[in-house]
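Some structures to go through are shown next.
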Structure I
Amino acid sequence: MAKKEDVEMITACPRCGSTELIMDDKRGELVCAKCGLVIEENEIDQGPEWRAFDHEQSEKRVRVGAPSTYTIHDKGLSTDMDWRNKDSYGKSIPTRTRGQLYRLRKWQRRIRVKDASERNLAFALTELDRMASKLLLPKQVREAAAMIYRKAVEKNLIRGRSIEGVAAASLYAACRQCNIPRTLDEIAEVSKVDRKEIGRTYRFIAREINLKLMPTLPTDYVARFCSELKLDMDVQTKAMEILEQAHEKGLTSGRGPTGVAAAAIYLATILCNNRRTQRSIAEVAGVTEVTIRNRYKELAEKLGIEVETEE
């Protein structure tokens with residue numbers, strides 16, 4: 001029977017060399033998506049042996065707590081008392097014992113944090129979660145940001161800097177690391193520090209903990225901008241084609257990725273006859289109309305695209 005460690009070590013198909021491998025959880029097989037070779041079989045299912053058809057059944061049948069997470073200062077391994085005044089059977093707790101329960105909750109919150117450094121970590125991770133929630137970032141980005149912040153704490157990079165600034169810089173680095181980029185302006189908008197401090201702190205942390213992050217590309221922003229503009233998939237596809245041609249001719253280097261992405265989207269809306277104004281695109285991309293105008297004229301000229309604008 002194949003072990004999980006053995007399957008994780010396989011990164012390419014032994015027959016055709018393809019790296020597109022699919023794990024079929026129902027059959028317990030690792031299959032090559034290109035040639036169809038079954039590389040591993042009888043994979044062990046790490047999930048529960050029971051089934052649940054709603055949230056209530058899931059809560060009743062589960063026998064373990066929540067998984068450990070780096071987004072909580074104690075990794076979620078400590079006990080947390082519920083805020084509702086109900087016992088383990090779901091019955092209301094009598095009024096005469098609610099005062100005692102309130103005091104237990106208060107002391108439980110206090111003993112979860114043992115010293116000043118852990119208190120600061122708890123505050124920073126709470127701030128990280130708040131910013132990530134406002135930006136609608138997924139769990140993987142929050143975990144990555146928490147890991148980066150913990151590494152900064154281990155190397156004593158917090159001294160002389162605000163907790164909010166380091167947390168915002170960690171979140172910005174995590175977004176780039178997970179290929180879900182957010183601009184410094186977007187991070188600054190939901191944080192309590194300005195754009196310059198976030199950028200300065202990010203560069204310092206990236207250098208000290210040896211974060212090797214590739215520069216963000218205009219193509220990374222196209223899907224999100226098109227979604228916010230409620231554009232069709234053909235517009236998004238056309239914008240990606242324009243950016244790929246621009247990248248091949250070196251038109252994207254040395255220019256702001258958001259501005260180039262916005263210009264490509266504007267060109268695509270014209271070519272696909274699904275127009276959006278430069279102002280609406282500029283508001284979504286966080287750039288000026290002048291930037292879009294300059295970039296799209298340059299793209300149209302260099303790529304030989306003939307457009308007729310209404311603005």
Structure II
Amino acid sequence: MTEQRICEGRVVIVTGAGRGLGRAHALEFARQGAKVVVNDLGAELDGTGGGTGPAGEVVEEIRAMGGEAVVNGADVADWAQAEAMVRQAVDTFGRLDVLVNNAGFLRDRMLFSTSEEEWDAVIRVHLKGHFAPSRHAMTYWREEAKAGRQPDARIINTSSGAGLMGSVGQGNYSAAKAGIAGLTMVEAAELGRYGVTANAIAPAARTRMTEQVFAATMAAPGEGEFDAMAPENVSPLVVWLGSPLSAHVTGRVFEVEGGKISVADGWQHGPEVDKGARWEPAEVGAAVADLLAKAPAPTPVYGAS
């Protein structure tokens with residue numbers, strides 16, 4: 001364990017923490033002094049299967065370093081299981097300070113080939129799987145604030161570059177991750193009065209969900225070289241956002257890759273024209289052309305030709 005621990009004594013839930021980014025987050029929170037509820041359904045990349053084996057291994061790693069952690073096998077998109085997960089944190093460690101929503105999986109298809117089941121499954125796990133745990137954590141924090149115990153709490157959501165810019169072949173995933181970015185903004189606006197901040201990350205890292213992409217586009221680093229795609233590179237930002245040091249930061253989406261951190265510049269009001277009266281349809285084209293000439297071009301969709 002490190003000497004300068006910025007999350008000493010804080011209680012953290014990390015969803016999807018059996019592998020990849022979630023595992024890295026859970027281990028770094030523990031190194032920084034937090035007590036961790038390690039959630040993982042144990043499912044395969046396509047959502048099938050289940051079991052607490054991967055989460056149990058992470059818990060053992062945390063305990064081996066002298067930390068405190070427990071396993072949770074909840075389906076984060078199941079309302080009752082998400083509530084029980086929050087309750088487990090409070091019952092086990094006496095409180096909850098941080099919720100890191102990370103769990104997810106892929107069912108990639110071009111939109112014209114996407115089935116209803118593939119759409120529903122991805123929206124459910126990513127979007128509802130962010131809302132359900134957050135909703136129950138919010139209830140706990142709101143009750144604490146009303147009882148005179150003002151929280152210093154954090155929600156850290158996981159969006160994606162696909163959610164911010166779009167990604168060809170990932171319409172369901174892009175829509176879910178865009179929804180998560182929007183959800184984060186509303187959480188920040190609604191929860192500030194209760195001592196809760198909400199931020200999101202859009203990470204780029206090598207995980208089960210991205211390994212095929214990165215295997216095709218990036219060579220493995222040589223011995224001693226910095227591995228820019230290692231999931232552990234994302235966790236310092238997540239842990240800082242979960243710490244008391246980040247109380248002044250809320251409603252932001254951060255992109256993070258390797259050693260790079262940036263603030264995503266989301267939808268904003270752009271150039272406008274006001275006729276002061278109703279437009280005739282034939283007039284609109286010239287007005288739109290003028291607006292587009294003044295507006296910055298959108299960032300291209302990932303994978304677009």
- Item | Structure from which 2.5 was derived, distance in nm of label points 7 Å out along Cα→Cβ at positions 155 and 179, options I, II | I
- Item | Label whose coordinates, when mean count of other Cβ atoms within 10 Å over residues 59-66 is calculated, return 9.2 (choices I, II) | I
- Note on the structure: If relative contact order in percent (Cα under 8 Å, 6 or more apart) is calculated for I, II, the one returning 17 is structure II
- Given a computed value of -12000 for helix-only ellipticity at 222 nm (-39500 (n - 2.57) for each DSSP H run of 4 or more, over all residues; to 500), which structure among I, II does it belong to? II
- Item | Source structure (of I, II) for semi-axes √(5λ) of the Cα gyration tensor in Å, for residues 99-186 alone, computed value 28, 17, 10 | I
- Item | Structure from which 32, 54, 13, 1 was derived, P(r) over Cα pairs in 20 Å bins from 0, in percent, options I, II | II
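Bear in mind these aren't lab numbers, they're just calculated from the coordinates by the rules spelled out. Not measured: the values here are computed from a predicted model. Cβ atoms are built from the backbone, for glycine too; each structure is taken alone.
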